[in-house]
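Each structure below appears as structure tokens.
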Structure 1
Amino acid sequence: MMKTNFLKFMIALCFSLVISKAATAAQVLHVATWLPPSHTMNVDFWPTWGKWVEEATEGRVTVKVEYGMGHPKSIYDLVEDGVAEAGFSYHGYVPGRFKLPQAVELPGLGVKAEAASVALWRVQQKHFAKAHEFEGLALIGMFTHGPGYVHTIDPITSLAQLKGKKIRIGGGIQSELGERLGITPIAAPASKVYEMLQQGVIDGVFLPINEQKALRLAEVAPNVLKVPGGMYLGSFSIFMNEDFLANLSQKDRDAIMSVSGEKLSALAGRLYDEDDVKGEQYAIEMGGNIVEAEKGGKLSQEFQKISEGLEAEWVESVKDTGVQGQQALDELKEIAQNYGN
């Protein structure tokens with residue numbers, strides 16, 4: 001009888017342990033990505049955040065990157081609908097939805113990606129959040145890529161030569177610049193530009209110089225025209241599914257946010273800065289033709305003239321959001337240009 005009771009006790013104990021283990025099993029946070037596996041976002045960024053999350057939650061939440069999730073503009077909906085628990089995307093892919101972050105894209109900021117990313121995050125929290133542009137999503141970071149330039153199949157030494165050429169744009173401030181430059185704009189995600197250039201569908205692209213290596217532009221668009229400070233920056237957001245976050249314990253929600261926000265934004269910007277250095281070096285090694293306009297020279301003055309009035313237009317365009325656009329823009333510049341001092 002005692003043996004029978006002991007056996008029953010051991011079975012109950014084992015069953016209890018199995019149930020307890022299942023209850024405490026790590027929750028998997030699936031991240032939707034649209035860039036190739038070789039890109040710094042997938043090689044460095046997500047693995048780093050994944051390690052931070054796992055450590056902060058003591059293994060209760062793990063991060064898994066999922067590829068082939070569709071066009072980057074659909075990532076916002078995929079995450080909001082719970083198809084993936086987190087993701088990132090470029091604001092310009094969804095015209096009209098994210099007007100405020102375009103402040104950081106305007107020409108003339110004159111900083112690299114890390115400084116711009118931190119400035120954007122801080123201004124988002126202080127000024128832009130009240131407009132609820134990210135309603136339905138839990139915003140956990142914002143960042144920019146490095147200064148954007150023109151990459152072309154044929155050499156370009158003057159902005160006037162771009163007139164009429166088919167140039168891929170990503171949206172946002174790029175669209176405004178493209179119109180002023182007189183290009184024939186072709187909208188497409190960055191992940192498609194190699195194929196489009198290879199097939200001659202487009203003559204060039206607006207992208208940062210890191211993509212000479214990351215997207216293999218050195219093979220199909222080896223000519224890069226650099227304007228001092230860049231022609232624009234591209235802004236992105238990083239976000240999570242609200243329900244997934246809400247269903248975690250308060251301890252794990254706090255843990256995830258402790259390794260997100262400004263810390264995560266700075267990481268993304270810093271990685272893009274590092275990638276820009278690698279991309280330019282790679283382009284040079286591949287025999288690329290990089291033309292850098294002289295600061296204050298004819299080409300720089302030409303670009304300055306083309307971009308005149310963009311700031312005023314942005315300020316006017318966000319009046320209906322309830323945000324004091326000029327105040328926010330001035331603060332963004334101050335933070336970015338003094339970052340690290």
Structure 2
Amino acid sequence: MALINRRVVLCQRPGVKGKPTVDNFHTEDCEYPTDIEDGHLLVKTLFLSVDPYMRICMNADTGTQHLHPWKLGHTISGGGVGIVTESRCDTFVAGDIVYKDFNWPWQLHASVPAAQTNKIDTSVTNNHHSLALGALGMPGLTSLIGIRERAQLKAGTNQTFVVSAAAGACGSLAGQIARLDGCGTVVGICGTEGKCRFLIDDLGFDAAINYKTDDIAARLRECCPAGIDVYFDNVGGEISNHVIRQMNDDSRIVPCGQISQYSIDIRCPLEKSIRDILKNRRIDREVFASYNYNSLFKEGIAQLAKWVQEGKLKTRETVVEGLENCGAAFVGMMNGNNIGKQVVHVANP
């Protein structure tokens with residue numbers, strides 16, 4: 001009996017300035033991997049991650065050295081979790097739950113290099129395997145390392161911390177971590193009243209600003225009367241300009257993402273007035289990438305897992321069912337429909 005396999009491919013590009021749609025994606029049958037190379041694993045996909053950076057991969061030119069464009073007609077890839085069904089590597093056995101932050105094929109069954117794959121400690125995730133794509137994965141590490149290495153919070157000094165896309169995968173974690181690391185006031189910026197309530201009622205933020213309905217500048221003055229000391233930037237664009245205009249001297253920006261710019265022009269420069277503020281107020285805005293701190297990953301995951309187990313770091317996921325709905329999950333995430341980490345549930349173990 002023929003073994004069934006399915007995959008998602010990029011069938012058309014939205015264009016650098018175009019918004020992605022579900023028509024950019026196509027789900028189709030594909031060959032089942034039968035000849036597994038030495039050093040590889042045959043895996044069954046359980047969960048897939050959809051993330052803002054993927055919008056850049058839809059372009060023919062990503063404009064960056066560390067991200068490669070998705071090829072038309074080829075399997076899309078990103079972060080994923082799966083179960084090993086066949087191992088050609090001594091360090092993995094069938095039944096292991098594994099994950100990759102990048103280059104996991106959007107495919108039901110796939111062969112992946114063992115050397116680039118990490119085993120999940122199921123006692124840490126408590127069988128909540130998709131946490132490896134969120135709080136106990138790259139979003140968690142990016143938030144933790146960004147705050148500790150770039151924000152450099154000073155506990156007990158009553159600093160004010162602002163985070164944009166605050167109800168998303170990184171933003172929701174960054175605000176909580178800032179509080180855990182001693183920040184005095186935490187303010188989130190998001191796009192719906194439901195998300196605002198989530199930030200305050202569930203995550204313990206001091207205030208939340210709805211950028212679609214609030215006067216952002218006025219609300220920032222109200223919520224941050226002493227100015228802003230640290231800004232965790234997930235969006236870029238005019239929202240970030242509003243924040244920067246109210247930042248204190250010698251404050252710091254952690255530039256985590258630029259989701260508002262991904263469908264416009266990923267090389268969009270800051271306007272001159274904002275560049276002048278950064279210079280005159282000595283605001284640090286050094287480019288940040290978590291993969292440059294991989295020596296801190298093991299310690300970071302241990303800290304994140306401890307907080308999750310203690311209930312100090314709360315997690316939230318938006319789950320879409322089915323491989324065929326990966327495109328819809330991605331478009332929804334880009335439109336801000338998710339709260340917390342957006343994942344696709346592909347199959348059970």
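Tabulated results
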read-out: Given -6500 for helix-only ellipticity at 222 nm (-39500 (n - 2.57) for each DSSP H run of 4 or more, over all residues; to 500), calculated: source structure among 1, 2; value: 2
read-out: Computed 30, 57, 13, 0 for P(r) over Cα pairs in 20 Å bins from 0, in percent - originating structure among 1, 2; value: 2
read-out: At a computed 1.10 (Rg/Rh (Cα atoms, Kirkwood Rh), for residues 86-221 alone), which of 1, 2; value: 2
read-out: Test item: relative contact order in percent (Cα under 8 Å, 6 or more apart) calculated as 19, pick one of 1, 2; value: 2
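Each value in this text was obtained by applying a stated rule to the coordinates, not by laboratory testing. Keep in mind the model is a prediction, meaning the values are calculated, not measured.
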